[in-house]
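Nothing in this text is a laboratory measurement; each read-out follows from the coordinates by a stated rule. Owing to the predicted nature of the structure, the values given are computational and were not obtained by experimental measurement. Cβ atoms are built from the backbone, for glycine too; each structure is taken alone.
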Structure 1
């Protein structure tokens, strides 16, 4: 799958890869109303990754349905819509309005967003608030519901169990890790927002550990995300218990990364005479 926010609305990659070879496309996060995001500068390169403070800039639900969905309907690959809100009502309304939209195969719930009614703490930071969002969205849609978890928590497994208990059909993890960078000449933050989300290879070991931990405690499928750049990286996540993976930051470095990873996994299986990828999922030996 393509990780939300790193693949636009798919049309941007139309001339670069065969979109129909992908397992799923997860579009850039959507809110009810258009959002301009944070002021620049909002992207900074870091060793083995990048910091972003885009601020979930997007064109809003209505514009997405009118301007972006027609293209997505022309490809065979399933499309999931990543949604976020400032409060629980926003999430529920978004899910409800997507319920009968043709081509939408499911919803990915971004609960790493600040809850404006609770002093800005992320919904996904606590089991109770994470459960509340999932409960409201579950009542608003019959679509498959994937919940994307934040790594900026004390115990990822506690959050995972809470969203599973409220009806999550699958869990994707991890979202970015909060970080910052300073310009030592000006002594000012390199990001206008001061802090941003760290992604890329630097976070892969953390993501892998959290995927492995989560796969041990939930029954729903786990999707691995975080610094996956190659087929080898993807295979590590599958062996740790993920049933699928998302490719994110790699798309900025190598627009062909998703296809390279698919072909690399196929080659790994063929070289070992493994006919079904399910035969390697969760096969980590301890």
Structure 2
């Protein structure tokens, strides 16, 4: 199943679904049964006698999916099948594919550049960059513990914020200091932090930044709001801080305005640390 539907425009939907089976010399009665079953699964029964040009983009994509279903494969390969659909149809078709996967209980290999599709549809995700496999894991594993900066920045929307900090030690207390950012040492990184003076990259997600009190130990980012996008129940804030642009996703009840000075907090257990030379994440240690 591909980005282009690759349907035969002169054939009916019924014939498009059946064509591959006819080439394999499947008996007509079996072809008809498979076509009817696939059409019922994909809600295409009433369109079987129509031509592809009479269907919407989402319906055509369902026909392309049905053409694969009738073959009863052991594995489905889907190469960016939703790229040609508008936003609403992408959401609807994504849900249809998920329902189909649950119903057929068959392996789906799904190729996409859209990390939201990967996160919402995948049970295991393989992230690639420039032809190299970066990390394989569940959506939760990739979100919570990315192996490097590329995976950390790719998974999540808006993408993760990054800032440069330095390991500093004063009066026996160790902290991570950067421009307008103060990070007490997260307990999970105490064993891998390194000596004073070492530079590190700290990563934190926009949705984990909070305006107002936070329970437990927190890191603090001071920033100036520059652009505020109102999203209804949330506000997407683009701010200047930590030596670079910071994006925060906060509750809209704060009514942030451009020019406001913000003190953003984040729980230490949400912090990620990366080596600036290798770009790999620092290993998690035991939290005592």
_Out of 1, 2, which has the highest value for percent of Cα pairs over 32 Å apart?_
2
*If you work out mean count of other Cβ atoms within 10 Å over residues 49-56 for 1, 2, which one comes out largest?*
1
*Which structure, out of 1, 2, was relative contact order in percent (Cα under 8 Å, 6 or more apart) calculated from, if the result is 17?*
1
*Once mean count of other Cβ atoms within 10 Å over residues 1-8 is calculated for every structure in 1, 2, which label goes with the largest value?*
1
*Given that Rg and Dmax of the Cα atoms in Å, for residues 201-264 alone, derived from a single structure, equals 11.0, 32, which label among 1, 2 identifies that structure?*
2
